[in-house]
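Got some structures for you, see below.
Nothing in this text is a laboratory measurement; each read-out follows from the coordinates by a stated rule. If you're wondering where the values come from, they're calculated on a predicted model, not measured in any experiment. Cβ atoms are built from the backbone, for glycine too; each structure is taken alone.
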Structure I
Amino acid sequence: MKYSMSNIPLFDALADKLFSFFFTRLSLTAFYRQYRDLFPFSKDLLFQYFHYFEESMLIFAVRKFSESSYKRSRNPVKIYSADAGLCRRVASEDAGRILENIVFIELARRGGEVSYFEEKRAQAL
């Protein structure tokens, strides 16, 4: 499937963010706020490009675990790469992060539904 890329600076910035920060949480709204003044693009185009990365299976977006579909859709997604070797080359030598990505790939390959869990930590007084 071919994709029409009309905004190369947006594509480059998004690709850099996705492959440099794999297995971390990503909010496309925060990305939009951070980059909108650097070059012109719409939020719709950003979401479209992100969808292109998902459709091409270069990345996987994992939603936060919640019983509420509204909460799942409103929380940042956690990004995993289809190719842990590419991420190691681009971003990280952190063995724990590479292992987390490999475990995700195996869970996805087995067909299970994968989500991440996060709880708020109690503040120390």
Structure II
Amino acid sequence: MRSHLKAIIVKFVGTSIVHGVVLSLWNIPLPSIFIVSLVLTVLGYVIGDIWMFPSYGNWITTMGDFGLSVIVAWPIGKIVFPNINILLTAVISALFISCTEWLFHKYMARNVLSKRSSHVRKEA
């Protein structure tokens, strides 16, 4: 349980840093960045890191994280910031999030998940 909490915090910090850097280029306020980061962290951890990663491995899960990042950021941004090209912003943000997720999955394989899964053993 403690390792999962630590992993969620690491994921949230990494996601917030990436969103903070990328989304601040479009002058998106910090509270909005943290809301998107929080939603993405929770959904990404449950769907991607706990469910997909042990079954499908790093490559497929990272592609799923890219899609999830776009799907989460685009509608929220479209509602909150209708005057910004939020699709472009979401795609750029998702590209950087995917890079950090690739590394985060390595962390998950080594420190959090059971080594019983062949994908997890291979990724560690």
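Comparing distance in nm of label points 7 Å out along Cα→Cβ at positions 44 and 84 across I, II, which is largest?
Going through I, II one by one, distance in nm of label points 7 Å out along Cα→Cβ at positions 44 and 84 peaks for structure I.
Starting from the value 15.8: which structure in I, II was Kirkwood radius over Cα pairs in Å calculated from?
Values: I: 15.8; II: 14.5.
The structure behind it is I.
Taking -27000 as the value of helix-only ellipticity at 222 nm (-39500 (n - 2.57) for each DSSP H run of 4 or more, over all residues; to 500) derived from one of the structures shown (I, II), identify that structure. Show your work: numbers first, answer last.
Working: I: -14500; II: -27000.
It was calculated from structure II.
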